[in-house]
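Some structures to go through are shown next.
Just so you know, all these numbers are worked out from the coordinates, no wet-lab data involved. Keep in mind that what you see is a predicted model, and the values were worked out from it rather than measured. Cβ atoms are built from the backbone, for glycine too; each structure is taken alone.
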Structure 1
Amino acid sequence: MMDYQCVVVYTIVSITTQEEDIEKLSQKNGAVAAYLRALNLSPNHAVVHGNLACVYYEQGLIDLAIDTYRRAIELQPNFPDAYCNLANALKEKGQVSEAEECYNTALRLCPSHADSLNNLANIKREQSYRTALKLKPDFPDAYCNLAHCLQIVCDWTDYDARMKKLVAIVGEQLERNRLPSVHPHHSMLYPLSHEYRRAIANRHANLCMEKINVLHKQPYKYPTEVQPGSRLRVGYVSSDFGNHPTSHLMQSIPGMHDRANVEIFCYALSPDDGTTFRSKIAREAEHFIDLSQIPCNGKAADRINQDGIHILVNMNGYTKGARNEIFALRPAPIQDNPKLLNSDNFKDNVALINTTDLNPVIESAEVLTVKEMVKPATTKESVEVAVTVAQLPSTAPIESMIQTGQAQATVNGLLVQNGLATTQMNNKAATGEEPPKNILITTRKQYGLPEDAVIYCNFNQLYKIDPSTLQMWCNILKRVPKSVVWLLRFPAHGETNILAQAQQLGVGPGRIIFSNVAAKEEHVRRGQLADVCLDTPLCNGHTTGMDVLWAGTPMITLSGETLASRVAASQLHCLGTPELVATTRLEYEDIACKLGNDREYLKAMRAKVWKARTESPLFDCRTYAHNLELLFKRMWEKQSAAQKPDHITEW
């Protein structure tokens, strides 16, 4: 059985107001109505003003949003979220200097406010690169860096011409044997050939070699065999042993390896962040070594070699925090390709559905098992879907909690918590480091989502969206009446550009809805509010794909040619749902429309995904760890037989 480390409770309710005037307003604008009602009850509630301002911002009512954010700040001057959101609105109005001032205020109040740090950096970087290009138009580094900044916020002005020039710059740099201005990790985002991508990686690898050559180190001596009574020694090297998607996914793998077969060493490249993600890996791995305390790459490589490692796994590749110079020194005889065991391929997600004791609720509720034989119009097979429902005598306390923004309420003697308040109540639970102590209430209305619409979602960073992907999504919205696409402000500056592009493609206001980035537990839990996830073909959802599938939401993907564009297809095949993998853009749209227009088929597919979560190998960490051991053993056998490195497809 799986060992998932964060407990998430999925309790989804539909809340409606009773008064006729609010009901009419709710039909038109449910979120605004709810917040206005809350303000009638509590006029000086700063958080409600802030949430209302976010809704106005989503509707394009920027001036009204600015005024409402200012009111929230007036009521609660130490409110970094409000300052950050106000800055986003001001930037959209072109008031960049005032926006910078608000971001800086948010950071003075909360130095670790990630959105403010990111948004402020984006403003400054873009301005700096544009200034550099004005001073020196033929400046390839500045041009490619500006292109990446624009990709992050989905600014597709002159997109085709920009991509053409970027490819030409890379081609010229490679021809002249110069270090390309495009980073290897970013190369997947651009229309570069496989030869160009490989050449970019090779140039950066050569740079690592140049750095280590100055150390004048002699080649290391390696173990040539596994001594009798000894085990194969495997080392995982990562800067992400902490609160990072890598650890969210694979935190249990080191401890699940069979110590009769392998001896596991985890080498951390970053300091201890104090999270349970870090402490779990450090506690369960047989050996845990903090290489962040050894800044010299030569000495770090010495330590690895002294440990007698047979197989060393680079879990960073060219991502942030990597120390590829260590691998360039070759402290182990077998060093895995940085992407062979990419962290996104580990199968350890972080959610377990509802271990909270529900007996106090069930004892005073009518419990029904509702079975339905689903007969999709688009397929011949019928599927039985069963749901257990506890019908409470009254949901009034829950309705009141949602409408007023209260953090918690009592239902039949049991404390339930507002799903938007996890960071206020228990930060460890919010980050996924420990189980929530209460039942969490999550509703579509809390995110401004229509109750009766088909909700397509994508929770990836916005840089993974390109013009052709948005075109497909807009085509789907046109073919599926009463449907919306739900995205994240990841980053916030991308929202305006996406909405403007969608309008040019014929998709009007209200069809694309944005929400703020949430802490890990809420992020996974709210994925169940969506009907279908639309993956980004350019660069798939890796961790986010695992998150949304664990929530039981089907995901549609389109396989590409790069590793990053095939990850979701691998996940879906492993889950046992290959029918969700498209091979053409039209097929991608057709699958999405079939799920959106045939509610019976959607029910059947959601039931299939929900069941496959616990029956397929996708989330089975122990089996995955065992298979890795078989693969490591096969790799060592080839090494011992002096065979050249080659693909391994069977072991």
Structure 2
Amino acid sequence: MCGISCILTLEHSSHTLKERGHLPPGVNCASVNGDEASAKLAKELDASLELIVHRGPDSRGQWISPDNRVALGHVRLAINDLSPDGAQPFHDASDTVHAVVNGELYDHERIRSELLEKTDYKFKGRSDCEIVIALYKYYGLNFLHKLRGEFALVLYDSRTQLFIAARDRYGIKPLFWTIQEGRLLVAAEAKAFLPLGWKPEWDVKSLLDAGWNHDERTLFKGVSKSFGHIEQRQYWDIEYPDKRTLDPRSEAEMIEGVRSRMLDAIRLRLRADVPVGVYLSGGIDSSVIAGMVTHLVKERGERMGNDKETERVCCFSVAFDEDSGFDESKIANRTADFLGVKYYKKHMNESELAARFEDATYHCEIQNPDLNYVGKYALSEVPEKLGFKVVLTGEGADENFGGYPLYLPDYLREPDLAWPANPLSEAMREKQLAKTEEAAKQYYASVGADASNRGPSIPRRMLNDISTVSSMTAFQLTVFADWTQRYGSCDPQLTIANNADGRVRAKIVNQWHPLHSAQYVWSKGHLANIFLTCLGDRTEMAHSIEARTPFLDHHLTEYVNGLPPSVKIRYDPGSDTFVEKWVLREASKPFITKELYERKKHPYSAPTTYPHGGPLHKLLDGLITRANVEDLGFVAWEKVSGLVPKAFEEGDADLQGKAMAMRFAFTVAQWIVLSKRFGIAKAVPPEMAC
């Protein structure tokens, strides 16, 4: 797991490098070309890498093409092949193909053996990422289909002058791009663009219609997460079976199919030349990973990392104050005792959250109305201090196995024709659909969210009336300056619907079951842009921790996506309730406690109420000032001036209103932190922009 920063000067560009001074100490001068222009480019790229050095503190390297048109930079977190042979950029023997890779590629030993049989490619070392160039030279652009893991990469073929930037199937590893002064810039984090001529501006339209969360845009104008008008080619997408096709498999066969693929995905992710641990919460997802890891190590003799700590598997957890109602550490502790693993806990009180708020926000580069990301940021300090570089995490299970409560109405929206053995009768399905729809409206109204968006609409009709899009967009900020109305009507539900291409929308309307359609749009939005960002890569790599996500192994997800909806969400006639992630529970049963097998889903969240006059009150009061808000440009002071007083209002009256004010205040404060840390220009109405 590493960081990359790359530059491609576009054709017909008149870009000239500004005077940057002499090469800094530590720059690999052998990788540049000796002329003044190359030296300036090396200096510039090194400054970019310095801003993401937390992603790779072990070494750095760069390569610049002879014509100074292409520059590839890399900072390394050494995980596999700790020798200098694993350093990047990588080059082929003819010095014509060059690559930098951020991430982890699994099953690379088998791929390497096959390539050695088929080709005469000469590998330099044992790094998993070195297979990228060898695969490309044999399979061409099809090399992406051969990659299994979490990755973002840039490859340049000087023979054909082909520049390729790609990331993994779910966006586990980040990849951003922008065009500045005639150059295409590509990096693991947007902050890496700052030394390369980028002057950050707010993308107000993206803030208004939530494009930063539901499509390729970010909070920053002109910075994207995927490649649009340059040239974009999709090599993989999430797929589901036709909802009318009967599934002939037995329940036992499907349970074993999930179990065997989970064990394989976890087994591959135990391989490293450094210590490997597990993030453990009070939920089933991380617990089954810990259980399967323990089984593989103790029962099957699998090697876990470099075996430094494998006499007992090591797990790490975050704990909030017990009286907050958000602490799951006691359950995690019981799981650790059941498995016989080492257990390290990071306690997060209000002071700890306040102390890390600004740094965690800077690393995430996005907003989040829940301080759970600060908890995850602090959690990653624990393995770092104990000498671990790799952890396994449970992200992706809820998305693929139907774990979120908001999926339930869409599961009930149509009968599951693929699974006739479903105990849910048609009459009961219709009754439960009406019941869950009404419950959802009441819930969102009770927490101050927009419950009126759950009715008929163009976006809902575009997506076969799934209500998940309404739930995803229920919390809408009402703090924007009046002039932002010049961007027209901004509907985040329409952003979600429009982000799916025509081929996908046709499948959603005509072919996929509504549960699968809901899983698709959630995975393309919240999973990629929030859960894998501020609860994943960014808070982990801030402390040089590589997180591996077995539940997002595409061999596993492709199998799970092909299962009938009714083995993901199962109706229990005896209790008249629904069991989420049913097939996962059954596959996990030998590896977890009875308590977890029976436990309902509890989302990972931080507390939303804090005392008057405490550390967070003082922090937000100092950040959300009139001057700071007006410097943003797109927020109206009169709409936010009362947020902090309301959020920290004493007494038990209007608890929901106080919680909503707290979430709004967190978001505005995060914008202010990003504005100051990145030096973002004040947003102005479109006709006033220069």
FRET efficiency 1/(1 + (r/R0)^6) of positions 186 and 570 (r between Cβ atoms, R0 = 41 Å, to 0.05) - highest-scoring structure of 1, 2:
1
Source structure (of 1, 2) for distance in nm of label points 7 Å out along Cα→Cβ at positions 114 and 626, computed value 6.7
2
A value of 48 was computed for percent of Cα pairs over 15 Å apart, for residues 394-433 alone; which of 1, 2 is the source structure?
2
Re helix-only ellipticity at 222 nm (-39500 (n - 2.57) for each DSSP H run of 4 or more, over all residues; to 500): value -10500 computed from one entry in 1, 2; matching entry is structure 2
